[in-house]
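Below: a set of structures, written as structure tokens.
Please treat every number below as a calculation from the coordinates, not as lab data. Keep in mind that this is a model prediction, so the values were computed, not measured. Cβ atoms are built from the backbone, for glycine too; each structure is taken alone.
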Structure I
Amino acid sequence: PEDPPLPEHGEMVFDRVRELLPSTRIIILSDADHLTRDYLRVKGADDFFGKQLPAAWEREELPCQVQRMIGHVACRSGAMADLRGRLDSLGPTDRVIGITGPPGSGRRHLAEVIHLNLAGRDAKLVEEHVTSLLADDAPVDGTGVALTGLDGLSHLSPYDQTRLAAVLTNARQGRRGPTVFLIAAGWDECLDPELAPELQRELKAATWLAMPPLEDRAQDVMELAEVFRREASLRLRKSVRTLGAGVPEALWRWISEDPHRQAADLRDLIEGAVERTEGGELTVDDLGLTLPADYVALECLDGSLRRRPLLESQLGSYLDECAASLVVFCDDPDEPTRATRLRLKGRERAIEDHRIGRLLHMLATQPGEPVELARRKRDLGLLAHQETRRYVHSLRKLLGDSQVTDRRSRFIESHYGGTYSFLTTESYVLIARQVG
């Protein structure tokens, strides 16, 4: 039979959840006073969040509380999804767990998340080098130990190898000592045939997990970046709430430039950018990275000209905010010197005639400069006997000029000898795709 519906009263809901799911961590979202909080904590609440505190919401404290309580592992990539499936099979009897992967890939972090969920909220994980562990007779100050220095165990004396095997045996059998996490570069690195037989046996008996390198986790990069941004913002007491346009492309490019870059390097990059930024959005410039532009916007606004590089991801927002009445698009990668369409007062029109598209590009990219079209017929795709005036006339109609026979119209001014220029008195933008 199905479980009965949860009651509506807050405390009754809490009691019912605790009864049905005793190991589930519970955060109470409440504005109750400290006495009520103490009462609920005695009943088993794990933490509290003041829901009427705007600054706490602004600093994204709630997801950080959840992360501190159960940890966080980004698993959008196929490699991490496979690892996530392995994590589901772990239980309290898994007390010697090996984690392999490149340095900086997140092996220690994964050990912390596993230990937090297996040993409970009071779990404490400490890091020890294998030689320090064997040299110190005092018990480890924690319920778990991340053991490093395992790459090339043959350097240990036979006596120390036997002692290490005993530590792993005691941990695996749950007799005494902390849960042991073996942090190593690779499985093969630990299994030297010259090792003592009992140590080889214990290493093979461990549960082994492989942390993939960052280059194999492309789908996880943005989730990791968001987590690192949130953590750094909270630690530095800043309100950096979003990652700006172009940041995903910049990060993927940064990773592809050096396959040795790992999650730890990404964390350092994001934290440094949060520390440097002055705004609420983390930009490519804050990261200290650069991106080749996908487009260049030639802006003629209020009589002044400027060029602005644009990324593909920035184009939509740029057009939404564009104040110019005319936007010309030159986005054919096979013919970048031809206007393919234009947007005039919010209405978009395709430019079917390639010659008119070339003429518009020719004039609009040289605003205020007279262009002698008779000398540019070949560039326009015209034959020597064809008149340019006809195409200027058609372009003026396309641009919505009401009096197309005037020497000076809204966008185009004619001069003597078949020379024309694009006026700078009317605001417009020409967006050209970068090629190559």
Structure II
Amino acid sequence: MEKNNVILQENCKKDKVKTILFVVMIVSFLCALFSTIFCVSLYEHTFSDFAETLSYCMMQNPYNGVDGARSIYPPIAFLPFYLFALICKPELAQYLENIKNLSPSESYYPYMVELSQTTNFRIAFILFYLIVTALILLVVAKMSKFKGTKLVYLLISVFCFSPFVYAFCRGNNIILVGLLVLLFFWLYNSEKRWQRELANVCLAAAAAIKIYPLLIALFFIKDRRWMDLLKTICYALALIFLPFLLIKGGFGNIREIWNNFTTFNSGSGRNESWGNIGFDLFASKIGLSLFGSKTLYSLLSKFLRYGAIIVTLVAIVLSKNTKHKFQPALMVILTYELWMGVSYYYTMCALIYPVIMYIICFNDLSKFDKWFYGICFAFIAIPVPFWFIFENFFVCQLAGIALLIKTYIDLFTDFQARKKHKPLEKVETKEIERQEK
């Protein structure tokens, strides 16, 4: 009788997760549908980021401005897309011809919008997006080990994950970074050595494409995997710098890309844009908007950004043997996303791993943690569609900060509990040894 009750309780728990996934699927699908219709029909920059990426593939040098562009990304961020660029090669050639002789006062955006509305370009982008999304769904299915309708609910919810939808609307290749980060965490503890090595390469590739994901390498400190940390950094450096040999000007473009990068991050209004979810936005709203002080803004920005790095570093060192399944990964991902000077909402694509792990571990969490993490993830995963219209993701930023603070509390609390429990284990071990003697 007791055995039947236990089985019944387990089934109820499983059904609860299934019910939650069903509700999440419905809400996320409606939000994604509304957002996509709005973006494709009214948003003038639809797919514009992918148009920029493909145009770099066709330029002899996308860094020095001669071909009309000053890219901030290393060659590895766009060269892998060359095959997709071939699908719309004539359209790209026309776009490059249009922007080549623009004066400094003229904008290239009208021509980019024109390119992004061509049929061949949209075929290239949708093909890329479907390939990457299919791989993400495949990894999620293997990670979750869900089956039947429960797996269907999960996969549809992931497909409609709002950071993915926003990346789709913008045409940003950061969804590829989301896939690489997901693969890194999935393969991190694999029993097979080659898969663990592949995990290192995936994280290095993510860092080479967008630079900042290299902060996720702090995760290696948790298990004291110093050799993997070193190898990942070496892989990232190789992927960042060696492809410059394929670009006209070679390594001489490194100075150009650095100048372009610093100019981009210091662009007027970028730090104050509500589309920015980083600590820099929070600091700018207090320092510049509220008090009109550049000094206060600068000090507050540095305090938040570098303070988070220090606290994360301490927390990850203390999290070895922690009972928490997804909090360490969530912490390093949020640190990377909030630390960037200009961090747009689509960077939250990388949060797909801790979100999936939260669902998998749902029945093992306390009631408070279920609600707290669930609500914060909901603000990130299923934002109200008007956030897409006004590009105001401040609530997502607050949810990210709340999650980061909660991971600090969980990991520090767990460390204190393990520290207190350790002496008791030693006493019990000695007592057992005494009795055996």
Please state which of the structures I, II yields 4.6 when distance in nm of label points 7 Å out along Cα→Cβ at positions 111 and 199 is computed from it. II
Among I, II, considering only FRET efficiency 1/(1 + (r/R0)^6) of positions 71 and 239 (r between Cβ atoms, R0 = 25 Å, to 0.05), which has the greatest calculated value? II
Just checking, which of I, II has the largest value of relative contact order in percent (Cα under 8 Å, 6 or more apart)? II
For distance in nm of label points 7 Å out along Cα→Cβ at positions 39 and 263, structure among I, II ranking highest is I
Answer label among I, II for the case where helix-only ellipticity at 222 nm (-39500 (n - 2.57) for each DSSP H run of 4 or more, over all residues; to 500), calculated from the coordinates, equals -11500: I
For Kirkwood radius over Cα pairs in Å, which structure out of I, II has the highest calculated value? I
